[in-house]
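No lab work stands behind these numbers, since they all come straight from the coordinates. Quantities reported herein were computed from a predicted structural model and do not represent experimental measurements. Cβ atoms are built from the backbone, for glycine too; each structure is taken alone.
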Structure 1
Amino acid sequence: MLCLLTASLLAVPALSAYVNQSREYNQGKYGDGPYQDVLFNFQKFPSSAPEDEYLFIAPRGQAVRSAGPYIFDRYGELVWDGTMFGFGQTMTYMPTTYQGKSVLALWQGNFNINGYGNGQGVILDEHYNVIANVAPASTFTSVYPVKRYDLSGYQNTLASPRNGYILDGVAQEIDIATGRAIWTWSALDHVHPSQCYLPPGTSGSRDSPWDYFHINSIEKDSKGNYLISSRHCSAVYYVRGSDGAILWTLGGRNSSFRQDRRTSFSFQHDARWHDDETTISLFDNAATGGRGSTARGLHLRPNSNSGTVDFIQEMLPYLRTPSLSQGNVDRQGNGNWILGWGNIPYVSETSQSGELLWAGQFGYGDVQSYTAHRAKWVGYPNTKPDLAIRKNNQGYTVFMSWNGATEVKWWEIFSTSGTQSRSVGRIGKSGFETTFSVESSNFDGFFVQGLKGDGTVLGTSRIRRTDGRDGGDP
């Protein structure tokens, strides 16, 4: 179940944006998947979370009626519903920079149960307009070409394993402006399938090839080399950019480092450099295949000279919960960590010292998000504010919202009578949808303006007539 609010306004009683440690949340009290209202279940409340930063989550799954990218504030209030801008199922989704400006980067496409699919990267500007599309051919992406491969000797159910099929894991760096691939790396050229842990099983046919490697993150460093994470090899590879050679391997069957229980991981995601490219964070799924009791975030320091790995920190969930797939670790500017728990619909924050600062649940049942991030964001949608009105015994209730507009602090409400209009009040923005009561019925319509904190007008809605008709622009 995922409680999400659509951008179209329905005049229904509002709930709080969150509940605390609610058992009823996981018993379906709030419905099978209603759109209204957004409802987070905080196991530990985010009282210290920054007010000017937002959560970026892309819920999907069988229990999610409107899968897509969303932005929430620190208390789980909806800020932007990307499905209303035409975006659907989303995998990787994060705020970043492009050409010196803040943008949103996300992957859109068809994604199957095996963890790969067909799609493309999309970059959005502050107006939520698409300014670039990135498809496999500077950004990074992975592709999965199907190749013939002799699967004899590997556990499989094929009648003729010598005529099997395998998915190659291919990483590419693509120039966004031209769409040209400027660097390509093939896993099959460098990593033998025997080094990985997931057997073909019932896969290996042309229609269902063996996904032996499964790339799930790529990062380029200042030396021009690449950090590549392979889920099914339970390893992170440091690859030389000039020729694709593997400089070292962290984890897996042939690790270049001596690792103990604290520094070992399996079926990981989201390997990233930190601290001038001397330390690595990753999301250790661990529990996949029974190789651990709980997922966790990990912060490690590989020492290539000594062949050792220093354990720096682990980030544990509120409940010691396995996460069978997906997940990420997002380091904050203050050194804290935001963690998305993949196929478990949770997001949390851990301090540098390992203290769990807060943990929130954003659904139950088959609800998941590939990643979760928190960052500053300023959104100026090119749309107009939305407005709905409802007659009551004393006059009218006005409902107003503006999907994705982060800078609105006040709403100015205007009534209309014929060609005349006048202000009937100003109210501070409260959550995604703000309500205002007008104790009079001597009007034929209303419109609203969204204002910045200093009173600057950001946008004006269309007029909504009291008989329900659209009244055009004021």
Structure 2
Amino acid sequence: MCIGDRILPPKLFAGNSAFALATIKERMPVILVRTLDDLNKNITKYGNPENNFEDAKLVIHRLSKLRYELVTNKPFATLFPEPACSDIDQWNSEIARLEEGQNTAFSAPWLFTECYMYRRIMNIVSQSLPSFDPFTERKLEGFKNSRRLIASMIACLDQTLANTEEGQPADRLKFYLACSLWSNEFDLSLSAGNTQVENSEGGVNHLRQDVLLRLQNNMAVDELDDIVRSWLSWEPATVALVMDNTGPEMVADLILAEYLLCSHLAERVVFYPKALPWFVSDVTPKDLDWFLVEGLPSIANAGEVEPKVFESISGWAEKWRRRFENGSFSTISHPFWTLPLGYNHLRSTAPELFRSLTQEASVTIFKGDLHYRKLLEDRSWAASSEDPKFVFGRCFPSAFDCCRGSSPLILVLRVAKSDVAVGVSEHRHSKLVKEDPDWWTKGKYGFAQIVSLA
């Protein structure tokens, strides 16, 4: 594809990306198997006993059929109608738009294939078990395994707020942005649903040291200083936080939002979760509600934390519920996030969402690898030589500056889990490749990157 005198690199698919091939061939089938296994084990919990659990059995049958279609490279089937969802026609149009020979799991763009699997899962579930989240058991197990880590994160916030005179504002903001970034490690789609949490032990000091060490040693792109400098140079009103995973990452995002409000670095924070269960562990509004009503209080009652932390956790559960009630925290879910489109289509496909992120928000934060892939259209850009302004400008063109005095600060916080990147310095890139040619798919290296600077 050519734009002006520039030839765009191809989108990743199984034929030009070994990691995409491994995802489609290995990780995606495993995720389906684990989803089927969870439903089989809990059929009496989620199915209807009055019809001998036939509703759950039908879901199991159709999910098994989906797995067969994907691994045998069958053409993508269209989606069933869903009266409660507005995206079915667009999804079916996108499926029809794929050319013959490029409409199967191994021939279509990787981003399309992966998103298609999750949308088909939810389409199948909606027919028989409309209120069922097929990834509930994975999320619950991941949350249980991370309770100590979450308690340490909250204790860290308590310590900061109790000692507001310690440290520089820039250092504190940088630390909580870094916490939000590195919490993105906990991604159940990368682990194919494996819920084991590493480094979950240790208290506040261990957590602080771990974050600082990662900033020193594991950043592929580190523009945090520029981000903080821009943030502190003016008075942001609304911060938009486009969420990724549940568990520790969702907690780190809530903690960042609380710190921003307490430090007068924002007046309100708008969270953008997914409208549907997605990529195993992505946040939905239901996940947020569960965490505040049941999940967070359960940490306090689990007997795994000190008494003073117990009291603090109970208090934060109540305070955050009040924040969502009074509007200082709010959520907006939108079907665009679960379409198979790069964010170069955001402005034309979801103009009201584009306006919220670029005109109503002073700062917009994209979290995680999938959002990063969509910002880059999942193309094979040269990681160290492509101009990030050109790449990101395809999603957020400077033309919207005229709609308000200046553009917002837009940034992305991501732990790399796919072979997609821009803006890595040549020196850093050569060092990373020398250490490990597959460095960007291991969930080990961080990106704190400016998409658009205010």
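Data table
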{"quantity": "If Rg and Dmax of the Cα atoms in Å is computed and equals 24.9, 83, the structure in 1, 2", "calculated": "1"}
{"quantity": "Identity of the structure behind 50, 29, 23 (criterion: Cα extents along the principal axes in Å, for residues 61-148 alone, calculated), options 1, 2", "calculated": "2"}
{"quantity": "Comparison of 1, 2 by mean count of other Cβ atoms within 10 Å over residues 53-60 - largest value held by", "calculated": "1"}
{"quantity": "Among 1, 2, structure where helix-only ellipticity at 222 nm (-39500 (n - 2.57) for each DSSP H run of 4 or more, over all residues; to 500) as derived comes to 0", "calculated": "1"}
